[in-house]
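Listed after this line are the structures, all set down as C-alpha cells.
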Structure P
Amino acid sequence: MPHPSITAETYPHKPAIIMGGSGEIVTYRELDERSNQGAQLFRSLGLVSGDHIAMMLDNCRQFLEICWAAQRAGLIFTPISTHLQQEETAYILENCGARLFVASHSLAETAAPMHERAPGVAHFLMVDGVVDGFEAWEEAVDRQPETPIHDQANGVPMLYSSGTTGKPKGVFIAPHSDDVNAPHPLAGSLGLAFGFSDETVYLSPAPLYHAAPLHYNMMTLYQGGTTVVMEQFDAEEALRLIEEHRATHSQWVPIMFIRMLKLPAEVREKYDVSSMQFAIHAAAPCPVEIKEQMIEWWGPVIVEYYAASEGIGATIIDSKSWLTHKGSVGPALVGQVHIVDDEGRELPSGEIGTVYFSGEQASFRYHGEPEKTADAFNERGWATTGDVGYLDDDGFLYLTDRRNFMIISGGVNIYPQEIENLLITHGKVADVAVFGLPHDEFGEEVKAVVQPQNWVDATDEVAIELMEWLRERLSHVKLPRSLDFHPQLPRMDNGKLYKRHLVEEYRGATRSGESSEEDR
C-alpha cells in the first residue's frame with residue numbers, strides 16, 4: 001500500500017482531495033508538497049517525534065494537509081470537535097499535552113481565548129484568517145521548503161470520545177511501526193472488508209474531527225484513492241456529489257439516512273447513486289425500518305460495523321446477512337464478543353448484558369487517566385465501552401443501548417433506543433430523544449422530547465397523535481409518560497445525540513466543568 005508521497009511520484013496530477021462545496025482540488029503532488037512544508041514547520045518550531053498537537057478546524061483541505069504533515073513528522077495529532085465551548089477546548093488542550101494549536105478563523109470565538117487558557121501550548125496558528133496571538137497557517141507553511149524532513153516518522157491521531165455521557169476521554173493507540181510508510185491500521189480489517197483501493201472515490205459527508213471520517217479519509221489517501229469532502233452535510237447535496245464524482249465508497253451515520261429518506265420522492269429519484277459499492281454506516285444505532293428503506297433504495301451496498309475509538313474489537317454485517325438478522329450489527333470481525341451481567345458472569349445467547357470484547361484488542365489507554373483505562377477492563381482482561389446488548393444463536397450481536405442511558409422504572413429495564421428507533425420513523429418526527437427522569441413511586445419515568453419535521457406540528461394535538469401511535473406499537477411499561485417538542489435537539493454533525501444536555505435541562509441542573517451524576 002503506497003504512502004501519498006509515493007502516489008505523488010506515480011500520479012502527481014491525480015486528485016487526492018476534492019472539496020464538495022467549492023470544488024477545490026488538491027492533487028497528490030500538492031498534498032505531498034504541502035504536507036512536507038507542514039512537517040518542516042513543525043520541526044522549525046522545535047516539535048519532535050512523539051510531541052502532541054491539536055486542531056480545531058472546519059472541514060477544509062488544510063485539515064487533511066495538516067494531518068499528513070503531522071503523520072510525516074511523527075507527531076500525535078488530536079482533532080477537537082468544532083462544537084465544544086472554551087472550557088471543554090481548554091480541557092482537551094491540557095489533557096492531551098498539545099504544544100501547538102491550529103484553528104479555523106470561523107471558530108475564533110472559542111479558539112482565541114486558548115492563548116490565555118491553555119498555558120502549555122507554545123504555538124498558535126490559524127487557517128483562513130488570524131486574530132491576536134495567532135499566526136496565519138498559510139504564511140507559516142509557505143516559508144518552508146517542499147522537501148521531506150530528514151527524520152520522517154509515523155505520526156498517529158489521538159482522538160477523544162464524544163463526551164455524550166461525561167467529559168471526553170483521549171484514546172491513545174500507539175503505532176505498530178515508526179516507519180512513515182507503515183500501512184494504515186484499518187487496512188487489513190475494515191479496509192480489506194470494504195474493498196478500499198487506488199480506484200476508490202470516497203464521499204465524506206461527516207466532520208473530519210470525528211474518528212471514522214478521519215480514519216476513512218486517511219485510509220483512502222494511503223491507498224491512492226480520491227476523497228470528496230463535504231464542508232457540511234446536506235441530504236440532497238450528498239446525492240448530487242455521489243452522481244457527479246461517481247463515488248464508490250461512503251460512510252454515514254443513521255440520521256443522515258433519515259434526512260435523505262425524508263426528501264421528497266422526486267428529489268431522491270433524480271440522482272444516480274448506482275456507482276456506490278459500499279455505503280458504510282456506524283456510530284449510532286440504525287432503526288430497522290430506516291435500514292430496510294435504504295437497502296431497497298440503494299441496493300445491497302449498505303454495510304454496517306460496530307467498533308469504538310479504543311480499537312478493542314469490531315463486528316461487521318452486510319445487507320444480505322442483515323436481512324436475515326434484522327437489527328444486528330453482525331458477528332465479530334476483530335476479537336470475540338461476550339455478554340456479561342453485573343456480577344461479571346458471561347450470559348448465554350438471548351440475554352441482555354454489557355458488551356465486552358476479548359482477543360485481538362488494540363493496546364490503548366485513556367490519556368492521562370489510568371483509572372478510567374482500568375475501568376474499561378474486567379478481571380479477565382476483556383474490554384468494554386459501556387454498550388448493552390445480546391448475542392443470538394448465530395453469534396450475531398444486537399445492541400440495546402448505552403448502559404448510562406438505561407431507564408429503570410418500577411424495577412423494569414427500559415432501553416430508550418427502542419422507543420427512539422420507533423418514533424423517528426413517524427412522518428412528523430425529524431429527531432427524538434428518550435431518557436429517564438426521577439419519579440417518586442417508580443424510581444424513573446420515561447420522557448420523550450421530539451424535534452418535529454415542521455415546527456407548526458409542535459402542538460398538543462400532534463403530541464396526542466404521537467402518543468396514541470406509540471400506544472399501538474409499544475408495551476405500556478415503555479410508553480413515555482409525557483412528550484414535549486424542541487426546535488433543535490443537541491445532535492451533533494457526527495451523528496451523536498448529546499442526551500445528557502437534555503437530561504440536565506429537565507432535571508434543572510446547571511452545567512459546569514464537572515460531570516453530572518447522570519454522566520457518571
Structure Q
Amino acid sequence: MFLKFLLVLVFVAIAVAVGLYCRKTTTTVDGFVLGGRKVGPWMSAFAYGTSYFSAVVFVGYAGQFGFKYGIAATWAGIGNAILGSLLAWWVLGPRAREMTHRLGAQTMPEFFGKRYNSKALRIAAAAIIFVFLIPYTASVYNGLSRLFGMAFNLPYDACVIGMAVVTCIYVVIGGYMATVMNDFIQGIIMLLGITAVIVAVMMNNGGFSEAINQLSQIPAADNPALNGAYVSWFGPDLLNLVGVVILTSLGTWGLPQMVQKFYAIKSGPAVKQGAIISTLFAFVVAGGSYFLGGFGRLYEDQIEYAANGTPIYDSVIPTMLSTLPDVLIGLVIVLVLSASMSTLSSLVLTSSSTLTIDLIKDNLVKDMTEKKQLLYMRVLLVVFVVVSAAIALLQYHSSIVFIAQLMGYSWGALAGAFLGPFLWGLYSGKISRPAVWCSFAVGVGLTAVNMIMGFVGTPLIASPINCGALAMLLSLVIVPVVSLFTKAVPFDVEPPSAQGAIDREYEHEVMHELEAEAAHEG
C-alpha cells in the first residue's frame with residue numbers, strides 16, 4: 001500500500017512541478033491556449049495520444065467491448081491508430097495548422113466564425129462544446145475513480161474531488177505547455193505500463209496460448225451455438241463492432257480538444273513526424289487496451305453485476321487487475337492516472353478558452369485586455385472542473401452505470417456537429433453557412449433526442465455508440481449536399497506561396513513576442 005501511495009504522490013508532484021516550470025509561457029492568451037504555436041512533433045504526438053486515450057478507453061471501452069466482442073475488440077484499437085491517428089494527422093494536420101495560422105484562429109469556434117464569416121456560428125459552436133464536453137469529462141473521472149477504489153479502498157467521492165483539485169492546480173498555473181510536457185512524461189508511463197500489464201495478465205492465465213484456449217471454450221452470450229466467438233477476429237457481433245470503430249476513430253476528426261493539437265504544432269515537417277509517432281503510440285496503447293479487454297470473459301464469474309443481471313462493464317478491467325502483484329497495480333494506477341490527467345487537462349483547457357474567447361469576449365464583455373482574458377480562462381477552468389466533477393458524482397449515485405454511455409453521447413454530439421463543417425471547410429471554398437447550421441442541428445439534435453428517449457423509454461437507436469457514428473457520417477454527407485443548393489461563403493482554401501507562408505510565420509512570431517512583452521510590462 002505504501003508503494004502504491006508513493007508512486008501516486010511522485011506522479012502528482014511531477015505534474016505540479018511541470019505546471020510551475022511552464023508558468024512563464026502563460027503571459028499571453030496564445031501562450032496559455034496554444035503554447036505560442038511552437039510545440040515540437042514528439043510533444044504534439046504524445047499530447048494527441050494521451051488526450052485520445054484515458055480511463056474512458058482503458059476501463060470503460062476496453063472493458064465493455066472486450067467483454068462483448070472478445071479478441072475482435074482489438075479492431076477498435078487498430079482503427080484508432082490508422083483512422084483516428086495516422087489519417088487524421090495526414091488529412092487534417094497540415095491544412096488545420098496552415099488555415100488557423102492564416103485566419104488567426106485559436107479555437108474551433110473561432111475557426112468556424114472566421115472561415116464562414118459568421119459570429120452566430122462561432123457562438124453556437126462554443127455553446128455546443130461547453131455543454132457536451134462536460135459528460136465526457138465526467139466519464140473520465142468515473143473510470144479513474146473506480147481503479148482508485150480497487151487499489152486503495154478509497155471512497156469514490158474522495159477520488160473525484162482529489163482528481164479535480166490536482167487538475168486545476170497544474171493547468172491553471174502552466175496552461176497548454178504544462179499539459180503537453182506532462183503528456184510526454186505520462187505517455188512514456190502509458191507505453192511501459194500497458195505492455196507490463198498485458199504480459200502479467202497473460203501469465204496469470206497460464207500464458208497466451210492457454211488464455212486463448214480458455215476463451216475459445218466460452219459460448220457467445222447471444223448465440224451459444226457459435227463456437228469460439230470470442231477468439232474470432234470478427235467476433236460475435238461484427239456490425240455493432242464497426243460502429244465502435246467508427247465512433248472512436250473518426251470521432252477524433254471533429255473533437256475540438258484533439259484538432260487543437262494541430263493548431264499548436266511548430267512547423268510543417270513536424271506534422272509528418274508527429275503522424276508516425278502518434279500512430280505507433282496508438283497501436284501500443286489503444287490496441288493493447290482493447291486486446292487486454294478481450295480476455296474479460298475469463299473473469300465473468302468475478303465481475304460485478306447489476307440487480308437485473310446485466311454485467312457492470314466498468315468493473316471488468318479493475319477485476320482483471322486486482323489479481324496482479326501490488327507493484328503492477330501501482331504501475332497501472334499511475335498509467336491510468338497519466339492518461340486521465342492529460343485528457344482532463346485538455347478538456348478543461350479547451351472549454352475555458354472557448355468560453356472566454358468565443359462567448360464572453362466582445363459579446364458579454366467589451367474590450368477585454370489580454371490580462372483579463374487570462375483571468376477569465378483560469379476562473380472558468382475551475383468552474384468547468386467543479387461542474388464536471390459534480391456530474392460525475394451524480395452519475396455514480398444514479399442509474400447510469402456505463403462510462404461508454406457518457407462518452408458516446410459526448411463524442412456523437414461534438415463530432416456529429418463539427419466533423420463535416422471542419423473537414424470540408426479546410427478543403428473546399430464552396431461550403432455555405434446553412435450547411436454548417438444543418439450539421440450542427442443534426443449532430444446535436446440526433447444525439448439529444450436519442451439520449452432523452454433512452455431516459456424516458458426506448459431510444460431511437462439502441463446504442464449511443466451507433467447513434468454517434470451515424471451522426472458523424474451524416475455530417476460528412478449533409479455539408480456538401482446542402483451547400484449545392486445554398487449560397488457558399490467565398491474562401492480561398494489553397495495554401496499561399498511558400499515565401500508568403502514564411503513571411504506570415506515570421507509576422508506571427510514577431511506579434512507573439514510583442515504581445516508577451518506588452519503583457520509582461522502591463
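We did not get these values from a lab; they are worked out from the coordinates using the rules stated. Owing to the predicted nature of the structure, the values given are computational and were not obtained by experimental measurement. Cβ atoms are built from the backbone, for glycine too; each structure is taken alone.
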Value 11, calculated as relative contact order in percent (Cα under 8 Å, 6 or more apart), assigned to which of P, Q: P
Which entry (P, Q) yields the derived value -8000 for helix-only ellipticity at 222 nm (-39500 (n - 2.57) for each DSSP H run of 4 or more, over all residues; to 500): P
Structure (P, Q) behind the derived value 0.75 of FRET efficiency 1/(1 + (r/R0)^6) of positions 12 and 172 (r between Cβ atoms, R0 = 41 Å, to 0.05): P
Highest-scoring label, criterion being distance in nm of label points 7 Å out along Cα→Cβ at positions 220 and 412, among P, Q: P
Per distance in nm of label points 7 Å out along Cα→Cβ at positions 180 and 308, the highest-valued of structures P, Q: Q
Among P, Q, which structure scores highest (criterion: distance in nm of label points 7 Å out along Cα→Cβ at positions 84 and 316): P
